[in-house]
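What follows is a set of structures to go through.
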Structure I
Amino acid sequence: MAVPKRRKSKSAKGHRRSHDALTPINLTICPMCKLSVPTHKVHEECLAEHFKNGAPGRMPF
């Protein structure tokens, strides 16, 4: 089993963990249903409604 030869210092531990922070998800308001959704995502319901209305092409964003 691998065991560290020396103890990691507080500074070295902090340097290693400097890239572990999580970033919050960016949310936008869907113009069709007015719900918060992640950016660059489309609800299945909104997409179905868009095509049901016979509006091919881009979504109204």
Structure II
Amino acid sequence: MKREEQLVNKLTDKSYKILIHTNGTMLSSEQFASRIDELGTSGRSDVAVIIGAGVHSI
């Protein structure tokens, strides 16, 4: 729980959060890269990629 709290404290409300989890939507590398590119093009430069389980409060 401590690591999760540390992570949450580092993120801002402006952070665009991408959670990678085994139960999530499957994307190819190309689809994932395209999504990151779209975020940058739209002005969202604060992107957090969070890998793993236990991110329920994010």
**Fill in**
Note: helix-only ellipticity at 222 nm (-39500 (n - 2.57) for each DSSP H run of 4 or more, over all residues; to 500) at -11500, derived from one of structures I, II, originates from structure II
**Prompt:** Can you tell which of I, II yields 1.20 when Cα Rg over 2.2 N^0.38 Å is derived from it?
**Reply:** II
**Asked** With relative contact order in percent (Cα under 8 Å, 6 or more apart) derived from the coordinates and found to be 19, which of I, II does the value describe?
**Response** I
**Message:** Between I, II, which one scores greatest on mean count of other Cβ atoms within 10 Å over residues 16-23?
**Reply:** II
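Since every read-out is calculated from the coordinates, none of them should be taken as a lab result. Predicted model, so just to flag it, every value in this text is computed and none were measured. Cβ atoms are built from the backbone, for glycine too; each structure is taken alone.
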